[in-house]
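Each value in this text was obtained by applying a stated rule to the coordinates, not by laboratory testing. What you see is a predicted model, and the numbers here were worked out from it, not measured in a lab. Cβ atoms are built from the backbone, for glycine too; each structure is taken alone.
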Structure P
Amino acid sequence: MPAIHQLVAGFNRGDAISNEATVMRDVFRGWGYASDIWCETRRILPELRGEARELEGLAAVCRPDDVVLLHLSIGSPVNLVFPALPGRKALLYHNITPAEYFSLVQPATAQLLAKGREQARALAGIAAIRLADSRYNADELEALGHGRTEVLPLILDYDRLRLPPDRRTLAQYDDGRTNVLFVGRCAPNKKLEDVLAAFACFQKAVDPQARLILAGSFAGTERYQRLLVGMARELRLNEVVFTGAIPQAELNACYRAARVFLCMSEHEGFCIPLVEALVHRVPILAYAAAAVPETLAGAGVLFAEKSFPAVAEMLARLAQPGALREAVLAGQDTRLKQFRGRDLAAELRRHLAPVLA
């Protein structure tokens, strides 16, 4: 029986693409296929070396009747290896963040993102199956020269999202303060400086004891994180927490303790934390940019203009018990049911059917 190989640019704990590739691998194995995840050795987190295989070894085992699925997200050698491999080709596009967001704070990352755009264009015509995890991403891939692209939302491990929260973390944050939460990598496109500015208005005008929790890795973006720490000090914010990368149980505790989820990001290809907030029933207040409106599909509260006082006012309304909060949570519950009601594994198999035959 043929194998299904997945190629990823990096394999890390807590990373959305890594998590999806892991779920897909288990799905493929459940279908009866041999399946592994392949990545550059230096891009595999050391403690995860048993979960992903070294890219250098793929050419020796890949056969013409195998299926090769590339997760396209940034400039990477996997994008160069992909066309030369034997086998039937499929591509899943996760979007490539515009390089200009990183040019000042992380030039090396900006170069990889720019290279990723070039490689994405060069890959046009290579894959028989083209998928993207949002229509926003699908439209962009088509604009890069690829043919018709189908939409397959990110496949999540909901059991992982429902792991019991870490008790110590929950005790730390569930202390009576109003917790405003953002979850996501500490990256310039997430516009965490805008999160800080809106939170400053909220803390100064509404709730002086409020806490801001920014949960997500800043590995590789330390310079940006230091700028944010400096900004928090200049704004005299008295409780801003940068958690860094944390295990799922601690992240679940952050969600459990949160009163509102605030997203000011300007570029998201899907935004997994929004779905996580739905699962944990945290009211969402989000800037309506890129794929965010598509992911929420009418759930949460979206705004089109970054007026920090107005955002602070809505934070106050959502944080308090009342009809608005309950209505927002009801809408989010409906959106979550839509996600949970789809059999994404079956959709994946239908999309891949031409290359699985």
Structure Q
Amino acid sequence: MWNVILLVLSAMTLAGIIYLTTRVRKFTPFVRLAEKHKALSVLLALACVLTVGFFAFINLYSVVIVFLHLVIFWALFDLGFLIGRKIAKKERKRYIEGVCAILFTAVYLSVGWYNAHRVVETGFSVKFSKVGSPLRIVEVADSHLGITLDGREFAEQMERVNGTDPDVVVIVGDFVDDDSEKKDMLLACEALGKLKTKYGVYFVYGNHDDGYFSYRDFSSKELREALTSNGVVILEDSSVEITDGVVLVGRLDRTFAKRLDAPSLTKDLDKDKYIVMLDHQPNDYDAEEKSGADLVLSGHTHGGHIFPAGEIGLLIGANDRVYGSETRGGTTFFVTSGISGWGIPFKTFCKSEYVVIDVLPE
């Protein structure tokens, strides 16, 4: 599947380069240059298009995202102006479509950069009759250390979390990424160890935490040791009663072959107790509802990250939900957009956040 996606992206990139090169050549300086030096005008236009590669200083994903947005917006402005001229029955005097496309792309992705780097505190409350006294859970997911938050910046966010007076903090996967650095991982783990809670800090693995590739400078074992040495409890298809009547159940990520199904995890639990299930990826809702969990917390989707990726994920069945809450039967599900994102330092139509969840007696 990934080979097919790579092939499609490569074809789209090549077509985009050709398209944008022809568009840039419509600017007046290139038109005048082409009258005397056609080949030179093509080369200079191509060079202008390839300057998008400047974003490679971030990573290759950023180049692809900036480039594809520019191609799409430029094509839309070309089409829009063409339709406008046809309706108005006017000829083009100046080629301003390209200028509009470049400016719009710059503003659009600048807002996306701001959304990704500005972490907001989001509040969510839910009422359950099983709860005898209020419980404050802070959910943090998808820090992907090194993308928009390094270790020091993550620690600053955890200071904000401390200010919410949490009863329990849950780290719901993708704490690190394949290119996270050990120094950032260690600083972030130390920050988790400094959190002041009544019932502790709990962690479940995401699909990136164990690492798809081996080019980061620390091992999965070192990550585990850094977490546990700072008092973080790792839940791997296991449960713990954090206070009288409240049970946390942490699932292994669906990428782990040995993961148990949701009903198996809760079959021996007292269903009269309030069960909070942590599952990084929000795509097993039917089974989790059948398990008797009262609240299921997930991340993974980054709130859609780059529009319309979230909608495509729903369409192909990759996720049951992209962001926010819904109730199925007696189970409330909540998906956070995450405190950062994967690979791309932009978030369009979504935000970076940590979530303060107040579970209240009904």
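Highest-scoring entry among P, Q, by relative contact order in percent (Cα under 8 Å, 6 or more apart), is Q. Taking distance in nm of label points 7 Å out along Cα→Cβ at positions 72 and 208 from the coordinates of each of P, Q, which one would give 2.0? Among P, Q, the structure yielding 2.0 for distance in nm of label points 7 Å out along Cα→Cβ at positions 72 and 208 is Q.
If you line up P, Q by FRET efficiency 1/(1 + (r/R0)^6) of positions 24 and 312 (r between Cβ atoms, R0 = 30 Å, to 0.05), the top spot, with the largest value, goes to Q.
Given structures P, Q, which gives the highest value for percent of Cα pairs over 27 Å apart?
Details: P: 47; Q: 53.
Answer by largest value of percent of Cα pairs over 27 Å apart: Q.
Given a value of 0.75 for FRET efficiency 1/(1 + (r/R0)^6) of positions 96 and 232 (r between Cβ atoms, R0 = 35 Å, to 0.05), point me to the structure among P, Q it was derived from. Structure of origin is P.
For the read-out distance in nm of label points 7 Å out along Cα→Cβ at positions 48 and 216, a value of 1.6 was computed from one structure; give its label from P, Q. Computed on structure P. Upon calculation of FRET efficiency 1/(1 + (r/R0)^6) of positions 16 and 200 (r between Cβ atoms, R0 = 30 Å, to 0.05) from the atomic coordinates, which of the structures P, Q produces 0.55? This figure was derived from P.
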